[in-house]
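Next come the structures, one after another.
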Structure I
Amino acid sequence: MDERRHRGEKPFHCSDCGKSFTQLGSLKEHERMHTGEKPFNCSFCGKIHTGVKPYHCSHCGKSFTRSGHLKAHERIHTGEKPFHCSLCGKSFTHNLKKHERIHSVEKPFHCSQCEKSFTQLGQLEKHKRIHTGEKPYLCSHCGKSFTQSGTLKSHERTHSVEKPFQCSQCGKAFAQSGTLKSHERTHSVEKPFQCSQCGKGFTQMGSLKKHDRTHTGEKPFQCSQCGKGFTQIGSLKGHERTQHIQGRSLITPFQCSQCGKGFTQRSLLKSHERTHTGE
C-alpha cells in the first residue's frame, strides 16, 4: 500500500466515473456515492457520510464504517497494545502521536483568548471553557453543572453509596480516586508535597498549603463580626464560638453526655468529662 502511494500507482478504478484509488477500501467508500446508500453532507466537516456500518465486532456486536476502526476497537477486548513509545516504552492500543507530544515541546493547539498552547485538541477544548464559562455536564440529581465529564462523575457519587476505589491495605472504600490516593499515604511514609521554604514534607497538598501560611503570614479566613484573620478555618470557627455572642448566649456545640453542660471547644469538654470519670 505504502509503495503504491510513493509510486503514484492507483490500480482500483470506479466503473461509474473512472476515478482511481490506491486502496480497495477507498474505492468501496467512493462507490457508495454512486449507489445512493443514504449519502449526505456533514454540516461539520463537509465530508460525505453514508451511514452504512458494514464492519461488526464479533465480541460485542458494535458496528463501524471502516475496517481500521473495527480493528482498533477489537483491541479493547483483546488487550493488544501494538504501538510502543520508543522514548519511555509505554504501549498503546492506538496511534502514538498524542502520547509522543508529552516527550516533546510540540503544542500545536493554541487558545485564541490567552495564547496558551496544548499538546491535544481535547485539552484545548476543556481549557476554552475557562474563558466561556461553559459547563456542559449537568448532574441529573441536583442540576449542578461542570466543565468536565470526569468532575461530574466524581460529583454524582456524592448522591449515591457507590465507592469504587478501595484501599488495598485496609479495605476502606472511597468515592473518588484522589481521596483514595491521599488515604494510601497514611499507610506509607511517602510525603510528596514539600515546603519550598524549609523542606518539610506532607502527605497532602492541603496540609502543605496550611503550613505555607506559617511562612507567608497569610490569613485568608476572616471573622465577619470583628474582622480578625486566621490561617485556618478551624481557628476561625473556634474564635467565633468563644468571642462572639449569638442571641445573648455563647454558642456551646460540645455538650457533656453526663450532665448536659455545654462548651465552646471540644478540648474543654474532654477536660470536663474527666471530672465524671475520675481519670
Structure II
Amino acid sequence: MANTNAAKKEALASTTSIHAATASDKGGVGKSFWDRFKIEFLRKLGKEVAAFDTDGGTGSLARILGQRDQNGDLLPPEDQDALVGVKSFNIRKHRTRDEFLNTAALSAAIVQLDLPGGGFDALSEIADGGGESLHGVYQAIIGEGRTAVIDHVIHHEDESTESVARYLDATEGLPVVHCAILNMRDADSKADFEMWYGFTDENGEKIGGRTRERLLASGGFEIIMPKLASGAASRIKRYGLTFEAACTDKRLTVAQRAQVSRWYQDMTKAILDNQPFRKLYGI
C-alpha cells in the first residue's frame, strides 16, 4: 500500500497544484516560523502562494507577512490579498472552519495554511464528523485536483512525534504527502529527537523511530531546520520583519544580523539540497 500511495503522490505532484497545511498537535514547536520562511522563499522564486493563518490572525504569520497600509498598519483580514499578504480565519469556530477546505478551490498554484496547535480536532469536524479520521477532508482536497501536503514541524519533545503518527493514521490509504521539518531550535543534535529517530534503552530495547519509518515508507521526506539564535529570532518577530529584511535591518545588532544571514543561507541550502521538496514545488 505504501509504495502504491507513493506512486500516486508522485503522479499528482507532477500534474497538479499544492494544498499544504502545517500541523502539530503540540503548540510552540515553530509552525509559523517554518511557514514564514517557506512562503517568503517560494514567493521570492516567483511562485504563486496563497497564504492563510487559521488562528484568527493572531499569530506571527499574519503579523509579519500580512499587507500593511501606507501608515504601516496591518490591513484587516477582509482586506488582505492571500496572494500578496496573509488572509485569516479561525478554524476553531464552526462558522469559519469550512474555509480550510474551500481554499482547495482557489486558482492559486500553491495554497499554504498555518494551523494552530491542536488543529486536528477542528479539521476532523469539517467533513468527518469529529473523531480520528481526516479522510473526508483530504479526499475533497484531492478531488479538487490538488496534491495534498501536510508539513509536520517536529520538536525534540515526544508530543510532536505523536502528532505525526495521528495524522498518518487519519490519512492512511490516501495519497497525502507528509513532510517532516525537524526544528533544531531547542536541540543540540539529531540525537535529541529520541522518539523520532529512536533510541536504545538501558535494557537494549529499541524505543521510538516507528513514526519516522512510516512517514518515509509512505513517500514522505524530511527537512532539517537549523537553529537561529533566540535573541535574533525575538527581534525579527518583535519588529515584524521578513527573514531577508532582517539580514540588513539596523534594529538588530551587528551580531544578530550576522546570525540571521547565516541562518537564512543555511535554511535556503537545506531546501535547495532537498530533492523531494524541489520536485514537489517545481524548483
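Observations
- For the set I, II, ranking by distance in nm of label points 7 Å out along Cα→Cβ at positions 31 and 239 places I highest.
- Value 28, 25, 18, calculated as semi-axes √(5λ) of the Cα gyration tensor in Å, assigned to which of I, II: II
- Here distance in nm of label points 7 Å out along Cα→Cβ at positions 23 and 223 is compared for structures I, II. The highest value is that of I.
- Across the set I, II, FRET efficiency 1/(1 + (r/R0)^6) of positions 143 and 159 (r between Cβ atoms, R0 = 30 Å, to 0.05) reaches its highest value in structure I.
- Read-out distance in nm of label points 7 Å out along Cα→Cβ at positions 183 and 207, computed value 2.4, structure in I, II: II
- Entry that produces 20 once relative contact order in percent (Cα under 8 Å, 6 or more apart) is calculated, selected from I, II: II
- Which of I, II leads on FRET efficiency 1/(1 + (r/R0)^6) of positions 119 and 175 (r between Cβ atoms, R0 = 35 Å, to 0.05), largest value: II
We did not get these values from a lab; they are worked out from the coordinates using the rules stated. Nothing here was measured: the structure is a model prediction, and the numbers come from that model. Cβ atoms are built from the backbone, for glycine too; each structure is taken alone.
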